[in-house]
1. For structures P, Q, calculate distance in nm of label points 7 Å out along Cα→Cβ at positions 3 and 83 and state which one comes out highest.
2. Out of P, Q, which one gives 4.1 for distance in nm of label points 7 Å out along Cα→Cβ at positions 19 and 147 as computed from the coordinates?
3. Looking just at mean count of other Cβ atoms within 10 Å over residues 107-114, which of the labels P, Q belongs to the structure with the highest value?
4. Suppose you compute semi-axes √(5λ) of the Cα gyration tensor in Å for every structure in P, Q: which one lands on 29, 17, 12?
5. Which one of P, Q has helix-only ellipticity at 222 nm (-39500 (n - 2.57) for each DSSP H run of 4 or more, over all residues; to 500), as calculated from the coordinates, equal to -9500?
Structure P
Amino acid sequence: MGDRAGMAWSLNHQGDASREQGDATAASSLYSQALAIFRELDDRPGIARSLADLGGLALTQRDYVAARTLGAEALGFFQKLSKPREVIGVLAEMAACACLEDKWDRALRLASAALGLRQRESVELPGSTKDKLERSLESARKGLDSAIAARAWMEGSGMSLTQAIEYAQAV
């Protein structure tokens with residue numbers, strides 16, 4: 001019917017469904033198609049969502065470079081759109097990524113930044129995001145000396161939204 005934005009959102013939602021069904025190949029294709037249309041339309045909310053979805057998918061496929069790169073780009077869009085809830089969600093994904101890469105210090109900083117921002121911004125997070133943060137925190141604390149972990153936690157929890165984004169984007 002000519003509604004390119006509607007088509008792109010439909011593709012993105014189909015990507016969500018494919019991801020939930022365990023079909024990463026289809027999900028990646030659908031998210032990528034949606035992203036291409038969103039970029040063509042300069043639909044920034046759509047671009048941000050597709051980037052975040054592709055980054056989350058890359059994380060589950062253990063493609064950490066892609067997860068970090070896509071997450072960093074999504075953060076820039078979400079920041080410009082003033083979407084703190086989405087920023088916090090991407091920070092949680094990036095904390096999980098750092099944790100899986102055994103970058104415990106970075107994981108703790110990102111997770112504590114996300115939790116600190118959640119409180120300051122009064123943002124309620126979905127259970128899946130909370131679970132990712134908790135797993136990242138638990139693993140990172142086990143991987144670090146307690147003094148180093150405490151310092152990383154303090155530094156992350158005191159970050160402003162802009163500081164957390166800049167830290168996360170320093171991939």
Structure Q
Amino acid sequence: MIETPRLLLRPMRGEDAEDLLGIFADPRVMDSFGVAPFDRQQMDRWVKRNLDHQAQHGYGLFSIIHRADGLLIGDCGLEHTEVDGTPETELGYDLRSDFWNRGLATEAATAVRDHAFGALALPRLISLIRHGNGASRRVAEKIGMRLDADITRHDTGYWLYACSHDEPPPRSVA
């Protein structure tokens with residue numbers, strides 16, 4: 001469990017699928033991925049994949065709980081991935097659209113970045129941000145990531161942002 005002033009981040013659980021479906025069935029959220037909203041079956045598969053990843057790698061996604069009302073409002077965490085054959089750890093975040101523009105994604109991503117470099121001692125993190133997703137790009141920049149490359153995966157353009165444990169974090173994430 002990771003605590004921040006406004007959030008609790010706890011490891012994702014299978015029973016989170018129902019609340020997560022409320023996020024991944026939102027066309028505004030899914031527009032950032034360029035895919036259609038999820039149905040229940042897709043959501044269950046996505047949660048299972050993430051739980052399997054967590055079991056295999058020892059880290060994964062956290063469910064984001066809004067402390068003021070106890071609502072599950074998103075996910076934020078780490079996923080092992082490969083970019084051009086190189087193993088990487090990706091920091092990702094998804095938030096309910098009615099909680100956007102409050103600094104909550106930045107708060108969660110900062111906490112996960114600190115956990116990755118502290119408790120997990122990971123040397124580097126990346127974020128793959130689909131071209132056009134300016135909000136996610138701003139979150140990455142606020143937590144100290146820098147544009148490292150412009151890549152194409154599955155015929156889609158992404159900005160690859162990165163930061164290393166030996167780089168100082170920004171002075172302010174606000």
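Each reported figure results from applying straightforward, stated rules to the coordinates on display, with no laboratory input. Because the structure is predicted, anything quoted here is derived from the model rather than measured. Cβ atoms are built from the backbone, for glycine too; each structure is taken alone.
1. With respect to distance in nm of label points 7 Å out along Cα→Cβ at positions 3 and 83, the highest-scoring structure among P, Q is Q.
2. This figure was derived from P.
3. P
4. P
5. This figure was derived from Q.
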